[in-house]
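Bear in mind that the values in this text are calculations on the coordinates, not laboratory data. Note that the structure is a prediction, hence the values are computed from the model and not measured. Cβ atoms are built from the backbone, for glycine too; each structure is taken alone.
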Structure 1
Amino acid sequence: MKQTFLVHNDIVYTYENLLDDLNNKEIYSTYIYVQDNNPYEIFLSIIHSLLYDYPIEILDGDFSEKEIDELGLNVGNVLMTSKITESSHFLHFDEVMQQIQAIEKWHLTLYTSGTTGRPKKVSHTFHSFTRNVKKHNKLENDVWAFAYNPTHMAGLQVFFQALLNQNTLIYIFGESLKNVPTLIKKYQVTNISATPTFYRNVLPYLQDDIYSIIKRVTFGGEKFDAALVVKLNSIFPNAKITNVYASTEAGSLFAARGDEFEIKAEYQQLIKTSAENELCIHYSLLGASLHEQQKNEWFHTGDLVEMVDQNHFKFLSRQSDMINVGGYKVNPFEVEDLLIQVPGVNDILVKSKKNSVTGELIVADVVKDSKIDGKELKIAIKKFAVAHLQEWKVPRIIKFVDELPCTRTGKKVRK
């Protein structure tokens, strides 16, 4: 049986298909701009660039011409192609893997989300993308549910983890949530990596069954959710659940079984916090293109953390997400962590609204269980909030929504 590389929209691409397409690919571009974000075309282009050791720049397929222009790029240049002058022919995919390991000049450039201004270009080498990839014979039969945007850091790291072990990817990013259980069972998925928001959205469709074959569940991109982990443990009883801290600038650096991230011994001198408790990372751990942009040795991440001890920290909030209510600082994640415990609350987003008296006030957008009465739930949320939160942290406005808007990376939109 031919080994599957990727399943997308019921189309199965084998490693043999991938090998044939790599051998036949004569035209290439130094930009990956696949307008329908077709993951196979994206992955094929990345592997091709690795084989021929040329740098690439990756863009979201739904970028408009205006967005491309705002990145400082010319659409004509983005769409420009070239022809391979000296192509190679590979008989087996193992030869492809050997060639990839020998690259020297390759780097991939992607963009930060731009939440604090114009997106920054970040270039990563093969080493910085794969420094935390685990490669072992015991991983060769892993099947990954791919639940991230393939043009962003988290998705690319899952891609490299799967590729270097010649695993199978089942593409569920953007898939109808009700179809996810069927795909997990049909393709015997063993590993899932996604944002907490994705897990919360898909949970209602998973709760009628136990998925004992799942051995690893990874989440990142958003704050740790202890209540979510309890639910995931009940559905995936044999899974090791890992919380990952990663960024476009630095890639994946820290992991945790709960909410305490461990700083590995080799990073001890390369991680610190500022006087304002902002996590700072030494420039040597950043993508190659950021080395030259740094004005000093330390990159300020914008993440506020609590140091548990010299080897462990907890993520508190994005500095830009903090809400100022009458001079009091409110961490929206703290409010969410509490109110998600109210029975009937499936998901919640806490944000701010401008107010002439307090400057800002707290708003909670709630996705409720369809079986729960809205009026009763609103009363329950208010009562629970008043009993457990300081007065200025209590949401003044509670709105019920069908779903929470997400960014291209699958994270909640807080503003």
Structure 2
Amino acid sequence: MDSSAFRNSHVARNYDPLPVMLARGQGAYLWDVEGRRYIDMMSAYSAVSLGHAHPRILATLSEQAQRLAVPSRAFCDDRLGPFLDELCKVTGLDAALPMNSGAEAVETAIKAARRWGHRVKGIADPEIVVADGNFHGRTTTIISFSSESEYRDGFGPFMPGFRAARFGDLAAFEAAVTPNTAAILVEPIQGEAGVIVPPDGWLAGLRRLCDERGVLLLLDEVQSGLGRSGTWFAFEHEKVLPDGVMLGKALGGGVLPVSAFVAKSEVMDVFTPGSHGSTFGGNTLAAAVGLEALRVIRDERLVERSQALGARMLQRLNAMRMPAIREIRGRGLWAGVELDPRYASAREVCESLIDRGVLTTATHRTVVRLAPPFVISQEDLDLALDAVEAAISTFDAPRDVGDAAAVADQQLEA
């Protein structure tokens, strides 16, 4: 499918979107400019977990925008306190520092870990241990410890101070921790890598390791948090409490960029006035929307809905026996369908899904990601999964290895 007709010459080419021109969204549906309706199976990478145009979120957005939106953190306001109180309540942690994007929340966590390493542990050059295959954003600090060449190519020099270990391998992390280690920073489930779920007990093992070595455990739950994995936070699956957690995406209710670093007092207390900040981070409008997003998740029992619908989705996906499917991975209402590249690329399947009235996206050429809004009906979920099965089933014969490589190269150049 040719996407060139959908390109605008003034738009930077840092994305290669699928060839569909969207104009409207409501609940779990999206409509294109011609009025055709699609089932959203992506949720904007979990940013729209509550659904498009949620009425309570829109009402809060409108009401607060007419009262006070961005007064600057140079002053106090009546919305930030209640928002951060609720964040600490749901996470079980002590203090929160609001930002905008998920990457900013991760940058905040990195700064906290380094200052904690300097001031609490007395480390001259604090290090942070991360996981291979990680994705925490695309800022220059974060790509310095990415293991994906496409995120790093041409953007050096890179920042030192990071050591990588194999995701899910406790022994590898034990070996990577040194006297200079201030923190371990990982995703409890790796989203961009293809919805990679670690072995049972891995997070609990990291918690024990951090306690034994006097190291902080920092978890990036920007995608996995706020119900996506079937619990409020993915760390709850192993009943661990991190020293700090990064949140974002769904926190903005699908309408604003809202993120936060939430941590224990001993970690957050390293920040002093002027040591960190953001013009828009924690603005009054964002705080009001963020608080309402948390209340909607609680009041509408969306975590429980994610768990129940997620079980159904994974059951149906695991029942799909097709040669093009290599593996099904997932937790909660979040799954990755790993394809055999000899049969099809993930992009080809996603383009085929457009014609079947379903929208989602691919990662690393071989994985179709499925993460619908929590408000999706069981009927629509089943319709979308029917479409996924039908789309993949059309790729029923292996291609010549050279042809498969050519398709991959064409997609990389697009």
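Out of 1, 2, which one gives 22 for relative contact order in percent (Cα under 8 Å, 6 or more apart) as computed from the coordinates? The correct label is 2. One of 1, 2 was used to compute mean count of other Cβ atoms within 10 Å over residues 104-111, and the result was 24.4. Which label is that? This value belongs to structure 2. Of structures 1, 2, which gives 13.5, 44 when Rg and Dmax of the Cα atoms in Å, for residues 112-167 alone is computed from the coordinates? Corresponding structure: 1. One of 1, 2 was used to compute distance in nm of label points 7 Å out along Cα→Cβ at positions 8 and 392, and the answer was 4.9. Which one was it? Clearly, the read-out refers to 1.
In this comparison of 1, 2, the computed figure -8000 for helix-only ellipticity at 222 nm (-39500 (n - 2.57) for each DSSP H run of 4 or more, over all residues; to 500) is attributed to 1.
Between structures 1, 2, the greatest calculated value of distance in nm of label points 7 Å out along Cα→Cβ at positions 120 and 352 is seen in 2.
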